[in-house]
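Please find the structures below.
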Structure P
Amino acid sequence: MSGHSKWAGIKHKKAVVDARKGQTFTKVASEITVAAREAGPDPTSNFRLRLAMQKAREVNMPADNIDRAIKRGTGELQGAAIEEVRYEGYGPGGVAVLVDALTDNRNRTVAGIRNLFARSGGSLGEANSVGWMFNRTGLIAVNPGKEDPESLALVAIELGADDVQIEAGEVEAYVAPERLEALRQALTEAGHQVDRAEVTMQPTNTVEVDDKHAAAVVRLLEALEEDDDVSEVHCNAVFPDDVLAEV
């Protein structure tokens with residue numbers, strides 16, 4: 001989308017995701033623990049664990065921390081029971097927001113998230129109040145380097161991507177979650193730089209944020225990302241570049 005930016009791209013540029021190293025390790029460790037509990041400790045057969053371990057390596061998480069997180073998931077080490085919870089709501093300007101959390105205390109987490117929505121002028125909703133606006137999909141962000149992004153997008157399609165978008169200079173390739181790893185490997189083996197590969201929630205429709213609401217929307221999304229219990233934030237907002245420059 002020319003002249004516009006989505007939150008997924010903005011947050012990586014602004015480095016608002018897990019800005020503090022201690023918080024980063026806690027969040028990634030929780031994801032590893034849940035993944036290991038869900039499908040076992042072997043990353044070759046547990047795709048979710050493989051993605052979580054890749055994220056851990058990207059933030060330079062020590063191997064001992066990764067190992068302990070896996071063992072907490074398999075029950076070899078004791079630890080607080082971590083639950084996956086999804087919250088849904090509306091932010092300023094009618095932006096739909098999904099919040100995924102990993103928590104050992106639902107009451108604490110929902111109170112904190114409800115407060116963040118309320119302070120922004122938004123509201124926390126009921127289950128599936130906005131979830132129906134999103135589809136679960138695999139996303140691979142590829143850095144084109146000196147290559148023409150349009151040409152790289154065609155390569156991604158040829159290698160199996162279902163859809164591609166060029167966002168802020170990156171090529172975003174979308175694929176069914178079960179084919180995410182195969183496409184990532186194909187792109188890497190073809191010599192392309194994969195910046196990130198993840199399973200995400202893609203909005204079916206987007207809301208263009210105007211200058212009246214842009215700052216409040218960004219503050220809400222940043223505050224949610226920085227919450228200790230929050231693992232992922234998804235929204236259907238797009239920000240015109242001229243509006244974003246003023247935020």
Structure Q
Amino acid sequence: MIFRQLFEPISSTYTYLLGCEETGQAVLIDPVLPAWQRDLEELRRLGLTLAYTLDTHIHADHITAARKLREEVGSRIAHPAIDGLPCVDVGVEEGVPLRIGSVRVEPIFTPGHTDGHHAYRIGDRVLTGDALLIEGCGRTDFQNGDARALYHSVRGKLFALPDDTLVYPGHDYKARRVSSIAQEKARNPRLGGEQSLEAFERLMAELGLAYPKFIDYAVPGNRACGQCPGGVPEDLKQYCDQIGESLQG
């Protein structure tokens with residue numbers, strides 16, 4: 001399997017490129033609209049054809065590149081079926097792998113950050129989206145988020161994976177790129193160790209986070225599979241415009 005982790009600096013989002021060496025097919029997981037050209041250049045450099053885009057959830061901090069990539073190269077849009085988006089070509093759900101040649105992507109339903117969130121396991125690694133971050137987790141105060149559900153998603157499902165499973169998050173704000181299930185079980189201050197459900201719910205309720213600045217544009221844009229809505233303020237247009245250079249890719 002060909003595996004690349006790509007970083008989009010505007011929203012600090014990680015996009016993951018998975019490619020099948022036998023068939024030359026690939027999937028991009030959580031592609032970001034301003035980086036769509038970078039992603040296609042990386043695919044061409046590797047000699048891969050984009051078969052699918054796949055998102056972990058309806059994002060609130062950036063707009064997916066799924067629609068743009070489908071327009072450009074004819075890739076199919078895969079997305080959690082539970083969200084019921086009419087623009088999606090393939091709905092994914094836990095227990096039904098998505099296959100890209102010899103690459104097997106196993107969806108894991110992990111609600112809590114949003115009510116439709118999924119993580120994706122590929123062999124010895126899991127792409128955790130915004131459910132489990134490196135020494136952290138996604139917030140639970142919008143998009144039908146639920147701290148209790150997130151606690152059970154992480155501790156009941158993700159922490160049940162083998163300890164040596166590599167953890168690749170949807171974001172990181174400290175330039176960290178990978179962790180492991182063992183490390184998160186031991187060191188995650190929100191969900192690791194002996195953290196109780198009650199303590200976690202209290203912690204999440206008391207975070208006092210600011211209202212996400214792009215959410216009112218990102219959510220409707222992502223419900224349309226990546227259409228930047230009209231009326232985006234000038235100071236937020238970078239979320240729709242093409243980026244220059246990224247730290248990786």
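Since every read-out is calculated from the coordinates, none of them should be taken as a lab result. Small disclaimer: the values here were computed from a predicted structure and weren't measured. Cβ atoms are built from the backbone, for glycine too; each structure is taken alone.
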When P, Q are compared on distance in nm of label points 7 Å out along Cα→Cβ at positions 77 and 149, the highest value belongs to P
One of P, Q was used to calculate relative contact order in percent (Cα under 8 Å, 6 or more apart), yielding 25; that structure is P
Across P, Q, distance in nm of label points 7 Å out along Cα→Cβ at positions 101 and 221 reaches its greatest value in structure Q
One of P, Q was used to calculate Cα extents along the principal axes in Å, for residues 53-164 alone, yielding 38, 33, 22; that structure is Q
Re helix-only ellipticity at 222 nm (-39500 (n - 2.57) for each DSSP H run of 4 or more, over all residues; to 500): value -13000 computed from one entry in P, Q; matching entry is structure P
